[in-house]
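Engineer: I've put the structures underneath this note.
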Structure P
Amino acid sequence: MSAVIQSQQRMSATEKKATLGLSLVFAFRMLGMFMVLPVMTIYGPNLEQATPALIGLAIGAYGYTQALLQIPLGIVSDRIGRMPIIFAGLLIFVFGSIVAACADSIWGVIIGRILQGMGAISAAVLALLSDLTREQHRTKAMAFLGMSIGASFALAMIMGPVITYYFGLHGLFWFIAMMAATGLCIMLWLVPRPNLQQTRRDCSVAKAVFLPTLKDINLLRLDFSIAAVHIVMMANFMMLPTILLNEIGLPKKQHWWVYLLAFIGSALGMVPLIVYGEKQRQLKKVLLGCVLILLVCSLFFGLTHKLLWPMLLGIMVFFIAFNTIEAILPSMISKVAKAGAKGTAMGIFSTSQFLGAAIGASFGGILINFGGLSTVFIGTALVCVIWLMVIVNMKEPPYVTSLKLPIEMGTLQANNVANYLMKQQGITEALLVSEESALYVKFDKQQIKAEDIAQLVKEADHF
């Protein structure tokens, strides 16, 4: 019996392969999305018909199609399967990268980036990972995938300047195409095929709760926050690489170490903020503080852009705030979303994230086109001011955790169990989803444990 329990506590070989393979696929794709960010404003002007506004559009174009197609393609994957959507999305991404690699004009790059975004596989990848992992290991698998996304962004900022310096913008897009092709190979030979595909409300968009979730003011504040942080980041990075090159005089081939030091420093700086926010239940305070930091950094970039080390310090502090916000917002979404609506809330949240990235790059390009360097940083500072006004009256999120429990009983009995759970201290919501034969429960871990809830369900089953 103890051997069985231990085997259930460990991830199986299939679960490990699925987690590693899908995390690599996701990371390679996101790496390709972001590698142009630190280099496009430096090398983009050499393209035919390039203007700052069109360069901004080229950087952010993927976000528009990604935001438009992510939820619809996730819904389609529930009907026709995850694999066809993921394979088709990666093929489209490869094709878009090749289009951009062969382009001599800015319009060719824009078309390539639009095609890259059309390979919107995020929802399908998350759903497939859910199909391939058991309930007790799903959170661990999702966390590993989330870490791979963060690592891919950091690597993109470091590798982009190096690859582009030696191989040019065309070479960068060929490299991105090869990474996406590698993702296809991983899907073919490493990622297992699921025995059973299930639609789960914790990782898929549910039509029944889509409009209520979309109208939830507390979730909308968080959706605005993820859009705003990407607007500020993308717009500021329309200028920062140019400042390093033209104002400070740092050669193109040396830009990578600035981002490396900034990310190392930010990784160390963000951990205490996240721990404080979660342990002390002060996530709202941490979010407000980080927005203030982004506001100060935007003004700082506009005032101090002649000296390398102050600029490096500013970039490091900027990324402490940015990475902290990126880490805590998904946690806040899962806390605020109603039971059984987490997947829908995360779908809307991710759409807002990609849309914010697209708007930020376009916004930065337009500001450069018509106002120059200082206008960009004033613009991002104003975004931060508006952002603070949106979230200042936001309630502290409830510090609850989501749990899905399979049930094997009739609907009437299951409803009685849900009502029984709602009377227990620490349980805030209990929702029966008959089509999944499951109960979705939200509870406070400081008041009740998941194992105790599972035992309560067994006890209620005998009433």
Structure Q
Amino acid sequence: MSNTQTKEQPKLRRTLGLFEGITILIGITIGAGIYSTPQIIANYQDTFMSIIMLWIVVGAFVFIGGLIYAELGTRLPDVGGEYVYLSRAFGPYVGFIFGWAQLFIIRTSPAAGLAIITVNYFEHFVELTSFTHTALSILVIVMIGVLNYIGIKQASIFQNISTIIKVGGLFFLLAAGLILVQGQDNLLQTDSLASSELSPFAKFGATMMLVVFSYLGWDRVGYSAGEMKNPVKTIPASLFIGIAVIIFVYVSTIFLYHYVLGMDGVRSSTIVASDAATKLFGPIGAAFIAVSVMFSASGSINGTMMTAPRVYYAMAKDRLFFQWFNFVHPKFHTPSRAIIAHVVWAIVILLVRQNFENIVAGMTFAVLIFYIFTTLALFKLRRTKVGEKDAYKVPLYPILPIIYLLGLLALVFIRGYFEWEKSLVDLAFIATGLPFAIYFVGKLKKDKQKSEE
């Protein structure tokens, strides 16, 4: 591409402020996890106290991760988030594999799974056939794709609205619930032996993976750094405030579920939030939760679509991906082709797998692997003093990053040991990007050599 063409290429608009940063983080993170994992977790644990402690511990663990990402995001406040951090720290091969995994498993799988959840709760109001359910799930993905295609400002408006509704709905459930539970029996102490036959260590690992899955999403604020008015200030503040709100909401919600339903009630439920709301408010409670979950899940899809396509765009801009992705729409100023690819592949995943649990099966494992590399990138960038001038600094360095790294390694080891066959499949799927990495990185090096001659 010539210099003239490069100068004429439209640029991403810097329109996002602190409020948008917080709503992106909360909107992505609070998706379906808090509505779909508590009943599964109850099968692995014996007491409410052990469950609530794990939610608190993982929340604190995630907060440390937020500190790490705040420093990385201020050292390299460019569009693309982890792709930028990994490429700068470890070179183009690692950056490419990260971007490849984003498109083909990590970020498009949730769009497919959450679209299914959105339509599942729509069925509370209208009965659907299997074909209609699938068609509406695809329509959800396409509509959110169109919204992101025509402008990040429009997408951020929906993100703000959906986040306000989902958080407002949860806060209303919590506030009203804590008042109404005065007339309910306190079932927090109704302990019972876990129904799972796994070993205690395996049950602990399974529980941790589910809780971590529920917290996933906080890391994507940095993906939109190139569209933030002041990323150096906005990224840390968005992470701290957003993660704090999520920890409070999650812990309070789990408390309410168990107070109202007890261990056996949570364990036997398939829609634990609706069951708790129905017991507190009656039939209107189920409808209230259904609407809240629809906004929650669709808002999470939107938040991911506001961020992940920027990775594919950033890779193509660096000439490390198909150049078709290196395109900013001249009218809407969005990475429109990257958004189209995200939508198309999410639909493919939905049609092939068609089941929420199958869709998200290997996502958490893959994410944790890249969290490990991103944490190692912090040590590398600190040592080489990249972006040192304006960087936020992680407190108690290197103690907190080491604790975080060890926790990540433990989770990956536990999953790899107890579900080694699934883990190998997930690793093989990520490894399919290696031939493409060799091609694109090799081509980039040749192009650089020619330009220097």
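Engineer: When you work out Kirkwood radius over Cα pairs in Å for each of the structures P, Q, which one comes out largest? Can you show the working numbers first?
Structural biologist: Details: P: 23.1; Q: 22.5.
Largest value of Kirkwood radius over Cα pairs in Å: P.
Engineer: Then there's this: By the measure mean count of other Cβ atoms within 10 Å over residues 213-220, tell me the structure among P, Q with the highest figure. The partial results should precede the final answer.
Structural biologist: Working: P: 16.4; Q: 23.8.
Looking at the calculated values, the largest one is Q.
Engineer: In terms of distance in nm of label points 7 Å out along Cα→Cβ at positions 189 and 333, which of structures P, Q is highest?
Structural biologist: Comparing P, Q, the top value of distance in nm of label points 7 Å out along Cα→Cβ at positions 189 and 333 belongs to Q.
Engineer: Quick check on the output: 2.1 is distance in nm of label points 7 Å out along Cα→Cβ at positions 133 and 421, derived from one of P, Q. Which one produced it? Write down the numbers at each step before the final one.
Structural biologist: Values: P: 2.1; Q: 2.6.
Answer by label: P.
Engineer: Next question, about the same structure. If mean count of other Cβ atoms within 10 Å over residues 309-316 comes out at 27.4 when worked out from the coordinates, which of P, Q was used? Numbers along the way, then the final one.
Structural biologist: On the way: P: 18.4; Q: 27.4.
Of the options listed, only Q reproduces it.
Engineer: Looking at structures P, Q, which one was mean count of other Cβ atoms within 10 Å over residues 69-76 calculated from, given that it came out as 25.2?
Structural biologist: Working: P: 19.2; Q: 25.2.
Comparing all candidates, it corresponds to Q.
Engineer: Okay, moving on. Taking relative contact order in percent (Cα under 8 Å, 6 or more apart) for each of P, Q, which is largest? Before the final figure, lay out the partial values.
Structural biologist: Values: P: 21; Q: 35.
Of structures P, Q, the maximum of relative contact order in percent (Cα under 8 Å, 6 or more apart) occurs in Q.
Engineer: Once percent of Cα pairs over 22 Å apart, for residues 205-436 alone is calculated for all of P, Q, which comes out largest? Don't jump to the answer; show the numbers that get you there.
Structural biologist: Working: P: 58; Q: 66.
Structure Q comes out on top.
Engineer: While we're on this one: Computing distance in nm of label points 7 Å out along Cα→Cβ at positions 173 and 221 gives 4.3 for which of P, Q?
Structural biologist: Details: P: 4.3; Q: 2.4.
Traced to structure P.
Engineer: By the measure FRET efficiency 1/(1 + (r/R0)^6) of positions 21 and 293 (r between Cβ atoms, R0 = 35 Å, to 0.05), tell me the structure among P, Q with the highest figure. Mind dumping the intermediate values first?
Structural biologist: On the way: P: 0.45; Q: 0.90.
Comparing P, Q, the top value of FRET efficiency 1/(1 + (r/R0)^6) of positions 21 and 293 (r between Cβ atoms, R0 = 35 Å, to 0.05) belongs to Q.
Any read-out appearing in this document is the output of simple, stated calculations on the displayed coordinates, not a laboratory observation. Treat the numbers as computed from the prediction; the structure is a model and nothing was measured. Cβ atoms are built from the backbone, for glycine too; each structure is taken alone.
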